[in-house]
1. Name the one structure among P, Q, R that helix-only ellipticity at 222 nm (-39500 (n - 2.57) for each DSSP H run of 4 or more, over all residues; to 500) of -9000 was derived from.
2. Quick one: Cα extents along the principal axes in Å came out at 63, 41, 40 when computed from one of P, Q, R, so which one is it?
3. Going by distance in nm of label points 7 Å out along Cα→Cβ at positions 74 and 306, which of structures P, Q, R comes out largest?
Structure P
Amino acid sequence: MASKSASKPRVLVCRVAWMREYKGQSATDVPHGGGAYVQEHGWGHEMFNFRREKEGYFGFVQPRGVGINIARLTGVEDATEANGLTVFWVATHPTEGNARVVGWYKRATAYAEGQEPIGLGRKLPDGRQAWFYVRAPKVRLLGLAERDFVVPRTKGAMGQSNVWYPDDAWSSKLTAYARGATTIPAPPKSAKGSYVPHQQDTARRLEIERAAMEATRVHYAALHYAVKDVSDDNVGWDLECRKGPVILRVEVKGTSATWPVVCVEVTPNEYAKMTAPELRELYRLSIVCVARNSRTVVVFSWSHKTARWISETGAAALTVKPLIAARLEVTMDE
């Protein structure tokens, strides 16, 4: 075995179809784009890329040719797998175009050839089991409002291939983005219901997210909770705050809006967890208004008495407006 280079990138980028959750196809989550196979069948093996299995997460991409070129990742010509990768998944936005990062795998293993699943229960509409090329113990799926990192389909970037082995410069950009990303707030509404401008400055947005996480950590530490960051685990909340036998699950949302004119969005996974009867009592939503020199932390919890999400002081409540999506196709009248 011969090594091609002493230094190899540890980042892999894979293009797949666009979906909301990648936990299987449903009436509200169908793949869009993704190539000829998805267009022909209406589904693809990547539909399960972010569904947690007992053994971890398993991701599919359709490489051109025989498979993934592991030598590009390891420098070993006949290697069949590469370990310790960060694998970024990108998909083309169904209405706005552009390939965007939808999530990533950490400490991932990529295989040269497609792997046949064993006992994973990832059943496709045709009865087969979904194959995979990548597996990982930890993942991060971005919500729809968070998918704003564009990967150009140009020479020097991803191009037309579904699998990209980025150079050092692009690898650094992607890994820096993954380190800074937690949750990106939706545009806050004004008192009259119109939206104020969305924070377009990426550096400022990431600053807000980090500040919100830290402010919430300090808030609970002051209440003598042991705080653990689980934002990379895709569990439906960002922090676990433990005091004795009690473990609070805290989702953190940062915004540059001024309290109380605030509007944030949660992902489908977060919304499912915060509304689940078995989790709701110990679930908390921390909304942090981040100004240049101040932080306003308002934590909401479920009130059985009022059947609403109420702030700790009881002075504010959340108005929850579930969002739905639909697939729209054009047909021509004859």
Structure Q
Amino acid sequence: MKNKIIIVGGGLVGNIVAWQLYLKGIDFILFDEEVQSNSSKVAGGLYNSIVFKRFTQSWEANKLISYLDEYYSRIENKLNTKIHYKKDIYKLIANKDEAEFWEKKSKENSEFMDENIYDLKLDDFIYENSGFGKVKQSGYLDTNLFINESKKYFTNINKYISQKLNSELINEYKINNKIIFCEGYKGINNLYFPNLKFNFAKGEILDLKIEGLNIDYIITKNIFILPLGNNIYRVGSTFEWDFKDDLPTEKQKINLIDNLKKILKVDFEIINHKAGIRPATYDRRPFVGKSKFEENIFILNGMGAKGVMIAPYTSEILINNIFNNIDIPDEINVKRCY
């Protein structure tokens, strides 16, 4: 095998890198160990540009939102499958003070925050509140469908290998190829990037059936309620930094239910409960760049809960660095950990 890009990891980020290369006509092979519990397969897939704690814009919001729209549209055209859904997010406003704060911050972030406070006429379903603030240019990616359909597509064109890439193969391939590691939380054990400062966060979600709610937008207040169609909703997610494994827990299930019951005043049926580990970083910025030990080994990791939003743009940055020697911004360059 020569003159290819070897991608290690077939989760959300690995497939995003694969599509970047494919759309640019660059030869690659994607190796995937197919670990069923990776965070991509339990992710809500939501993206939005507003940090709800202080109603501020998230990192590089304008660039990321602008880039992802065209990027996912091109993939949908290739797959002939709908995976990207643009949906407004409505933040439930708790009281008058929060409503006034929303109106103030929306003037500073008018591109993404609607100044109005909306009455969504949900009195039969939602407890009394002070209205809803609308976040614009938001939505979600069906991450499971994206990963599964991408796997089929790349398998059909001989670009996908269901196999763990062990150290022996890595040593062989790195001589004549470039390798990009997209391993998620398993990146903590990568010998080519030994000093990465991860801050892993375990997350859990529930899939529910809620009869009659019939909304086509996302509601959020501490947790999100995401409509999936046919009265099915995804609810999440939790953040837990002290955990033993990546399995769903009764504790966080109860936590999600308690938070949901503070919003919903109708019954619901739990259909599914999943968990995963997010590869968050110490400074909430991704790890992008080259190993200090090997010229042909690179990384794209550390997306946390924002992989759907961050990975398309940062994968473009990495590929431009590899092929065009364009500098990676210091704030996301993995060399900050060296």
Structure R
Amino acid sequence: MKLMRIGIDLAKDVFELHGVDRDEKPILRKRLRREALLAFFRDQVERDCVIGMEACGGAHHWARELQKLGFTVRMMAPQHVKPYVKTNKNDARDAEAICEAMSRPSMRFVPVKTVEQQEIQAVHRARSCLIEHRTAKGNHIRGLMAEFGIVAPKRLHVLRVHVPRWLDETENGLQEGGRRVLRGLWQDLLELDRRVAELDREINLIARQSRAVQRLMTMPGIGPISATALVAAVNDGRQFKNGREMAVWLGLVPAQHSSGGKQCLLSISKRGDSYLRTLLIHGARAVLRMVGQKTDRQSTWLRNLAQRRHPNVAAVAMAHKNARVAWALLSKETAYEPDFAAH
């Protein structure tokens, strides 16, 4: 019988395949090594067969490789596949669940990222990791200095000013061994600063070369970091029907727990990419701080909202609005119009 769908459970070395025919009868259960996967699809599977997989590590690479062979590839979020796993979990049942989940008419699929998108995302992931290490390094220095009775300031930029002074002071209780340790930690912190600055320059270079990023940067609260992260995550945004769908995907709308015809709206759902959502909310907070006595429509709306509700509510509302406007700029390739966005 002819294969109509194949679900692949991805792994590092061994892949499980589960395929069905047009009558939903399983006719393929196979385990393949990594090096044999593409050869199997190239030589033994017809091109009108649809391939499904979870959107996990390495999935975008395999999706691109299979698309090059002429296949249609459907990727799904793992949480949408899990309900279709029957009885105990193993790789073969995961592949069967993927095959079944991809056949559902209401299933939501993940678009395949391009190499360029993943390169931009890699820059952001590396920068985020380095910033976490830098924060940890600063806290490490504060903790060690507290053991010698030296109270360090909270802010990292102030800590950078104090550490050289501690190294130069001779009467602060630090012996030579302690100074050597502090000097090494100080060099580590400087190296992390250098690496973060290097990635910041890389992001600025990407921003200068991308028209989509430049359009996003004309919005209030959107800089090079937020704009490049948006393009890396959603590309042109056409996988969403409208801007609200994109805001929902980012978790910037209220979660709901309703029953019996009674609506119960909670705080924001916080679904989707937490890194991207954080960038948008921080950008909105920056706009809120600069509203002042501005008289344009958007500033007036944001200032009035912050007076009626908590400033955090106003910041999330601004982030939600920015997400919807960003979708319009990306999907329709239009310029930002402040008066229209203020509605």
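Bear in mind that the values in this text are calculations on the coordinates, not laboratory data. None of the values given here were measured: they were computed from a predicted structure. Cβ atoms are built from the backbone, for glycine too; each structure is taken alone.
1. Working: P: -5000; Q: -9000; R: -17500.
Checking each candidate, the match is Q.
2. On the way: P: 64, 61, 40; Q: 63, 41, 40; R: 84, 57, 47.
Answer by label: Q.
3. Details: P: 5.9; Q: 2.2; R: 4.7.
That would be structure P.
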